[in-house]
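Each in structure tokens, the structures are laid out below.
Throughout, read-outs are computed from the coordinates displayed, never taken from laboratory work. Note that the structure is a prediction, hence the values are computed from the model and not measured. Cβ atoms are built from the backbone, for glycine too; each structure is taken alone.
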Structure I
Amino acid sequence: MDNAQALENLVAVVEKLTAPDGCSWDREQTPETLADYVIEESHELVAAIRFGNQAEVMGELGDLAFLVLFIAHLYEKNGAFTLARTLENNRQKMIRRHPHVFGDTRFENRDDQLAAWEAIKRSEHSENNDKPGIFTSLPKSLPPLIRAYRLHSKAARVGFTWATDEEVEQQVEAEWLEFLDASLSKDEKAEKHEIGDMFFSLVELARRKGIKANEALDLACERFLQRFERMEEIAREKKLDFPALSLDEKDELWNQAKSEQAGKTEDK
């Protein structure tokens, strides 16, 4: 089965589910009621990509594709627009934003290419009577670390960033010292302000190193979770009451779990 046939078959399933003789739950859905499911499935897909296997990725991609087609069908059913129009609009947009691939434009480097991408987007928004700002298309609902990354990335494309990595490192250090000063003063509002500034600067430092802070933190959380669960497992094996252990005893279990985890990484 080719991609076109598979897409057609899945669209047919959506149409059947929402037909008068279809599923009562599906018939009640609207784009608004399905919005949170899109967020949930997107997170499940990201988790599968980062921590799962290819079978899980395939399954989550299918779930997300189903929701996208479901929402598109509801809009088409209400006469707003068709799936074909949606796909065609996207095809034209991608061609327009890649003049170096579909046209004769040549860029000297990646920075010039990204700057042109932003310029094309601003032109598109201007034609649609939107405010043609750098951040016009950036959703405010993005998770903070992703939003910070995108803010830095877009600002850098128009030359608004530190000149060197060393300057960013100095900025991170300065924000840390300002946070310590705020902590000494017991000013909770100032502490929140300075810790936010430090995170924001760290995101930019990571971006310049080719690291997405959101992904890095997600992986760190997963490492912590795996080690902690192994600590609990070791405690059970030794018939120990984990919560009742002293901090030093918990540290010993932590170091054992960390060592085992490092060994597994080396084996791979």
Structure II
Amino acid sequence: MVSNKLLVEKSDGVVEEFDSSKLKKSLTNSDCSVILANEIAEYVEGKITEKMSTEEIYKIAFDKLKNTEKKTAARYSLRRSLLGLGPTGFPFEKFISKIFERKGYKTRTGVMLRGNCVSHEMDVIAGDSDDLVLCEVKFHNDIKTKTDTKVALYIKARYDDLKDKEFNLFGKLMKPTKGVIITNTKFTINARRYAKCVDLGMISWDYPKKGNLYDLIEETDLQPITSLVSISKSEKERIIKNGIIDCEELISNTKLLREIGLPNNKISKIIQEAQEICSK
């Protein structure tokens, strides 16, 4: 029996039948109501063509959603919004640092630590009363790019060179307790296997099952400014260059929006959207 289902292409190149239930689930996971999720799924099904990419399907759903529920649209687009924190990795490192701060850690970025053999620049270090976490942050501009085993091997070797040393950080002597790789996309299966074998921490968009990047963003109520639909791509880049990366920061720095030349009526619209997205 020949299926009458349409085939779509996933980001990894795999072709599969379109399943509207998956689209509805991703929408309701973003706090979209069941009624609206059904309405959007029906609308998307009417727009799909054979072998359409899942990225194109996402855009159709997002464009429909952003005109109805801005806050839900921001949550739905969160994974893609993180890609907008590039092209360099520093804004994403700052974003990760803020996540740790929200969880009660003191943090520093771009710190040089002297190991037993050589010195290492750590993207983010996070410390509290019990732990000193050394983080390597791998930012990718392409959602299809995965962090592989070579990176995991490299990070484990760096951590091993540092783990037995004491460092004067956050006002006291501390020894590293955990090494972690954090990425905005995904890990390869082999990278995950290796990290599990050697007890190297890993956080990606969807890994581990609990405590992944999506969970951490939800838990800490952080929202990147790149999720705002009322700001153009070039305006977002200028704001990020001035050190503002999340919506709460933006709300308290309206002066910057005037300094980069935005008119008052647009500033009001941006702040209104940022406040709506940040509200719990």
Structure III
Amino acid sequence: MRDTTPQPVPADHRPEYLMEAAGLGLFMLSACFFTALLEYPASPIVQALPDPTVRRALIGAAMGTTAISLVYSPWGKRSGAHYNPAVTLTFLRLGKISPKDALYYVLAQFIGGTLGMVFAARLVPAIVGHPTVYYVATQPGPSGIGAAFLGETLITFLLMSVVLRVSNTPKLARFTGLCAGALVAVYITLEAPISGMSMNPARTFASAFAAQDWTALWIYFTAPLLGMLLAAQGYLWQRGQVFCAKLHHDPQTPCIFCAYRADRAMQNASMPQSTASNRI
């Protein structure tokens, strides 16, 4: 019989920060590899598959699989598999992560994503910098800035809505990572021509830094956070209960978020009733 006893949570949360950094770094490396494989003109796959929509769907499938693998990896189970400042800040708004951990998560995501992108660019500069790959940058498509902003807002709203509903439904919670990865695949296939499909300020910053091209960066810093915060607020109005800030909660893996929740509950229990009520 499987042991479901919660594991002790270490006081040092630096391993979680490093896992967040490494996770987004690996995601950027994967994005560069699959985009080069399916878009770089010298690739034999480009010759075999001339239809750009088909190739984009394959990139979507590859990146969706990458996202799923990271969520269910030992690192993802430990850190919660945010890999995205907008996700972390949304869980901060929901009271599921401490402000200190949220700060270091966001810093780690920006640093890890940027290092991963820079490493790829230094490793094969001619390929990663080619216009067909172009540092896997996320920039507005032909429809313009307004459409890109709206697209990023809508896809992040839907993503966070699905994550919150699935992860907080006991019978479905284990499928949260699969749902998130499937949405990544669909978004890259269908929405990427509109906004570049970022959903992630750190992911967009990493590409922009490597390319030294800051086109419409503000969209990818504001729209994903707006979409996710709106989804969180809608979830609170409808259901009101969020279990944990992890995309995949494994009871055998230490959880800094559940430890934070327990600490808050103990603090509230030790306060006078009127003061505790004001903090909820």
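Given a value of 14 for relative contact order in percent (Cα under 8 Å, 6 or more apart), point me to the structure among I, II, III it was derived from. Comparing all candidates, it corresponds to II.
Can you spot which of I, II, III the value 4.8 was calculated from, given it is distance in nm of label points 7 Å out along Cα→Cβ at positions 92 and 164? Derived from the structure labelled I. Can you tell which of I, II, III yields -22000 when helix-only ellipticity at 222 nm (-39500 (n - 2.57) for each DSSP H run of 4 or more, over all residues; to 500) is derived from it? Of the structures listed, the value fits III.
Looking at distance in nm of label points 7 Å out along Cα→Cβ at positions 52 and 124, point out which structure of I, II, III has the largest value. It would help to have the intermediate numbers written out before the result.
Values: I: 2.8; II: 3.5; III: 2.1.
Across I, II, III, distance in nm of label points 7 Å out along Cα→Cβ at positions 52 and 124 peaks for II.
Here Cα Rg over 2.2 N^0.38 Å has been calculated and equals 1.34, so which of I, II, III was it run on? Comparing all candidates, it corresponds to I.
Suppose you compute Kirkwood radius over Cα pairs in Å, for residues 196-235 alone for every structure in I, II, III: which one lands on 11.5? This figure was derived from I.
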